[in-house]
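Below you'll find a set of structures to go through.
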Structure P
Amino acid sequence: MSKLLRIGLCGLSVLFASALAQAIPYTTKDCVSCHTPESAAWSTSDHAHAMAIATPQSVLGNFDKQSVEYYAQRATFFIDADKVKATIIDTTDDSAQTFTIKYSFGHEPLQQYLVETEPGRLQVLPFAWDSRSKSDGGQRWYHNFDAQNKNHSTEVSVNDRLHWRQPLQNWNGMCADCHSDEVKRQYNSLDNSFNTTFSHISVGCVSCHGAMPEHQQANSKLTADKPLSQNSKINPISHYLTMPSHTNYWAFTPQSPNAVWKAEPRDNGFMQTCYACHSLRAPLTDGFTAGTAFLDQFSPTLVTPPSYYPDGQIKEEVFVYGSFLQSKMHAKGVNCLDCHDSHTMKVKAQGNGLCLQCHKATVYETQQHHNHETNSQAAQCVSCHMPATTYMGVDSRRDHSFKVPRPDLSSQFDTPNACIDCHQEKSNQWASDAITKWRSDSELLLSKKSGSNPKPNEFDTDKSSVNRHNLLKLRHQQSLSVPLVIEIASDQAISVIDRASAIAMLAQTQSSLNARDLVGFVEHVDPLIRLATARASERVPAHHRADLVLPLLSDELRAVRVAAANSLIGVPIDPGNVQAFAKAFGELQVANNNIAWRGEGRINQGNIQLADNNLFAAELSYKASVTIDPFFAPGYMNLADVYRAKMREDLVADLLHDGMQKVPFSADLAYAFGLHLIRIKKISLSVSSFAQAMRLDDSNAQFAYTYILALDGTGKSEQALRELRALSPHYQYDAQLIELGLYIAKKLQREDDFRWFERFRL
């Protein structure tokens, strides 16, 4: 499943409980009439401010004929006849259009605005209102990708996939299902149109509690002998909130400075409804229902690059799910409502008081623990253990993996750490040395206070520590053998999502796998492991894949079934399993249609058709990808493969030229064009294309390998050998590059060069 991007939080003016009963549809209105305190609390939440009809009263931005510009884009915001409007000008193509803003989107720290560019299709305007206080730099219009946004600090032109008129800025597909109740996208792939509906304009009662007709729970209760991960139906949040309070508490014990859960096991199943929106995921169904398992409705992005740093810290806009599932908090049974109020969704206490609910102040609220001045910002728990990343220019979000800062790992794996985030003038080595000295003093004191023995660093000793360190190597694109990855995946001391991520990465790092490498994970109790196994199975040779994957076609969770069906496309299925495959394949088609409004969905459809040897249908799907998402490079490359299969290299050349003009920063397109030149025997011309691919993406060792090979193939072996020696350290002495160096050195009879490469041979 392809990665989905998100747009951000949204907006509605604060409503009082007495007014809510008049303002919202029947189902939520009925809740409000009996649950006045809860609805009053909810009305102050971000959920209540998810979306609103745009009026002069509901918008937060300054619409008093305010103008703003960013490179070639200009906008003027104004009110005309009580309608909130915006004129958007793009000087690149001299386009200018005035829109009536239909909805406001979010309230803090920013508010965005939606306009209808075609009937039923809503797009997010490129300029947002910074709703922070003026003293914090707010109360201004700014571009969604201005220089303050570290994730995209250059111009977003009309020829950019992130341009506001493109699919990735479309409300119907990207944002709607997490900003209103009971959203149905209702996308029609035949005419590329939407007829999106929702029952309530913002995130109300139904999104979290379900419809609950006659106040009865429609979903079955979890059984004590069946793990949560195995239930396709889970208890909604209502069940958790109505459990007797005496059965739910954390308590300190003399043995530990951290609180432990007392009494009966927790039922945290409701969090799967939280995950539906607080995760980076691809939809499997049109809309979602509270109380239904997360993996029955979505297929999540696992903790893999480029979305995460090698140590699992957040990098791209990935939200909370992937971080929290890595954490010790999650492993101990902590849930969202231990820290966040169930209706305001705000944290239950400010400052360190929130963490001190479960971590003894006498141990952790001390200078011996935090090593900074008491009550300073640096002494706040979140400063070290929940570093923040800013998205969308002004939206600061904290990492929920609660990691310990490791500057020593930063030096090895290019990961951020909280120490250098603050001490920016210092080095990772300085921070690492300081921590080593500090730990030698503070750990002894901590052990005396808590009665426990000092613990080693997370990655320092024992087999699990070695496995964790190898996981960083894997995510850092370093070569790791399949047995070592299987060791990581089998280590129960490592979080399930990290183990699943390691399995999934086998499909990215290995050209082929043996079925025996994965067979032990097919019936794993945790569905994330089964999901990752289904994804990785695509690297198993087809004649062994069916026996491995067939059991997953009947998995009780849709995400696993869909991944299994995708892996088995084009693989012969015995008659006894045809029905199970047909059902799972139908679910796969539904999932692909749910994202067919963007290039990835059409490519997925084309790939299925190609595997079925339907070249004509695949060509149409890939053409549709290029048409609806013209700045998405894979559409051009897949269509070029079809033209190549039809022996039309002339069409390949024209198509790839067009693609490189549309997406000039695509390393993959430059590489594909270089391969095209090789095929038509123009090897000398291919060198510059491979060099361009390598410049555009210097993390891909294959680009460097092909560039050096092309140099050698044009008779420039001396130059190839010199450049390969210079490049090899950058690519961590990649095994394939080292073998190429040995080959060229031997051919040129360069004994010194041969010995140099041989030093790094695995």
Structure Q
Amino acid sequence: MKPSVVAPLSVLLGSLAFAAASAFSPIIAYGQSDKPPITLDEFLNTTDIAGARISPDGTAAVIGTESPDWKANTYRHTLWLWTAKDGLRALTQSGSDEDAQWSPDGKWIAFLSDRAVAGGDGGTEKDSDSGDAKVGRSRAGDADDDKTTRLWLIPLSGGEAQPLYREKLEVHAFAWSPDGKTIYLSATAPLTHEQEDARKEEWKDVIRWREQERGDLLLALPVAASLAATAAQPMAHDPHDPKDQESKAGKDRAKDDKQPLPAAAKTLTTSKLEISEIAPSPNGNSVAFLTQSVSHRMENPADTEVFLVPAVGGETRQITHNEALEAGLRWSPDGRWLHFVVHAAGGNLEGKYRDVQGRLYRLNPADGKIERLGAEFAGSLDDFDFLANGDLIGLGLKGVEQQIYLIQGEKATKLPGVAGSYAGFSAPKSGSGLLVRFSSINHPAQVYLAADALHPDQLTALTQLNPIFAERAQPEWEPYTWKSKDGTSVEGVLIFPPGQKDAKHLRMLTFIHGGPADADGNRFGADWYDWATLAATQGWLVFRPNYRGSSGYGDDFMLQIAPHLVSKPGEDILAGVDALVKDGYADPDRLAVGGYSYGGYMTNWLITETTRFKVAVTGAGAVEHAANWGNDDVTWDDAWYLNGKPWETPEIYQSEAALFRMNRVKTPTHIVQGASDVRVSYLEGVTLERALQQLGIDHSFLVFPGEGHGLSHNPWHGYIKLRDELKWLDKYVSK
């Protein structure tokens, strides 16, 4: 059954309401009696902010959004331009545009898109960025089914977006040179048409595991020359079209096809790995870059390292050697230091691999010296930026809130902030402003501008996304703390049904976050994965525990998850459930449990540990760890959590696995899985389903074709998942 709300781009403005900039005010406590609860259709018809960057002079911002297109069975990615003079307008309309970056002079915006490339005229009709433009269709060899992610540029002075090249180079990362004359990009080392034909002839459709992997090239493309060449280039050549081959122009282009790189491109270096980030130095003399495995499987932290190459090409130097996963490369304004973060559960730079909280570092490229910044901060640092005056700010998660901190050496000083959670920020090269994203449990994420970056509590809203949430009854919430079995203090969040704050004997859903290196708190969530507030409007008290292994509570708290990957967090969660029953909040006869990803791991374990839960909903959760170690894309991390590889610690792999305890299960269980998931193989779901079937336990199993771990391809899959999970919960636990 289709939902009653169907919202492609034509009616998107209902949920994507942008308004003139308005002063930020704290969340208003609305009366609940005259407000209906939000519906499933409204809840999943939200628009998310995918990114936001401020212009170099601070007078404009480009904002990326993601929204469901129900008719097309996909998600649309759109770029919007805000200016202090004209407010906000749609910048692109192809539906596949993202990761926008300003040129240093603020006159161009570069972005990634897999929109089709037509011959010399800026796009096909459906890809045009001007509402009424009629442009030519593409020919064979560059047809509409060409989904290559290329680099595009759009001028702020007006006009259509233009591809920087037409060759089939899939961009992995890009960055502007400091003078704006060059764009550096990374792409898989391409094959000529002759090489590609020979490969297909020899191997057909056979996958040569590892052998066929190719590393990246780091290319420098002069912007002006590349745009001129692209505009002048005729329709794309199809080397397999006999008519095209017979023409003189076709023969000339066939020669060019032997070199699959743009004519103006200069190769700075090659890498056997994928180049995932690029950071040119402020003086323009060198380019730093970060690598990762070609397959994106984290089988060795040594695949993720920082390298340096001269901007004109030449000898490439590796400048980090550690067991951490570096990210977010940025130079200090004076060009002396390279800064980066190691995200929570991203390994350990100081020694052997271990999953600690997010940390911020700076590296001296000249001598390889590395210093940790903000080390006194007790939470998790996971993002940073430099202000125009050179000050360094970081994004820090501590407890149930994420706030902005001024980083000075080892010190981290919290800046004035609004209760809730700040997300990605962007600072201009001049001026005192700061672009930020902010949300709280009942306040959807918006983009804000702080006139003074050191006062992010004084914000002007640039967007008003998803206004429907202010028009519906809103749940109330509070933090909740309890003692675990060993006396450790654990924190979580309680979300009450609208108008029932502190009510007693409620039916309760224990809703477990993924990660496990994450934390639930005062931030907005509204999708198939984060649906706690929707469950609350359906009459559930939602308990969101931040068990051991969660970030934001210190390294010691986080490290205690190993090697007891599910049993130690399980103790924390069950102690929290017991405390809520004892305090009278939860009805012991109406308890439910659920989660996705690691939350699915925990759900699968908990139903083998206790029969107190009357119903369970689980997704993408392993039931054993040996095959999961072999199948998933974070193999190294798995081995750390379980103290070794399967043959090194087999007793732990078995004792921490739900599969070997399934005879204890009595709980009706609903299972979901993406058929193409490489984080947790859908075969883990198959194994769980078979065990429940053999035991005669009531269950349901949904598999979503084409979906990976994130269910990011078709919004209907997330809709059906959540619709049926809510039905399953209601079936076994009454209101």
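Figure out for me which of the structures P, Q the number 0.35 belongs to, where FRET efficiency 1/(1 + (r/R0)^6) of positions 537 and 713 (r between Cβ atoms, R0 = 25 Å, to 0.05) was derived from the coordinates.
Computing FRET efficiency 1/(1 + (r/R0)^6) of positions 537 and 713 (r between Cβ atoms, R0 = 25 Å, to 0.05) on every structure in P, Q gives 0.35 only for Q.
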*Given 3, 15, 23, 23, 21, 13, 3 for P(r) over Cα pairs in 5 Å bins from 0, in percent, for residues 273-344 alone, calculated: source structure among P, Q*: P
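So if we calculate mean count of other Cβ atoms within 10 Å over residues 313-320 for every structure here (P, Q), which label has the highest result?
For this comparison of mean count of other Cβ atoms within 10 Å over residues 313-320, the top structure is P.
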*Origin of the derived value -5000 (helix-only ellipticity at 222 nm (-39500 (n - 2.57) for each DSSP H run of 4 or more, over all residues; to 500); candidates P, Q)*: Q
*Match the computed value 0.60 of FRET efficiency 1/(1 + (r/R0)^6) of positions 105 and 209 (r between Cβ atoms, R0 = 25 Å, to 0.05) to one of the structures P, Q, and report its label.*
P
*Supply the structure label, taken from P, Q, corresponding to volume of the Cα convex hull per residue in Å³ with the calculated value 188.*
P
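Since every read-out is calculated from the coordinates, none of them should be taken as a lab result. Predicted model only: the values in this text are computed from it and were never measured. Cβ atoms are built from the backbone, for glycine too; each structure is taken alone.
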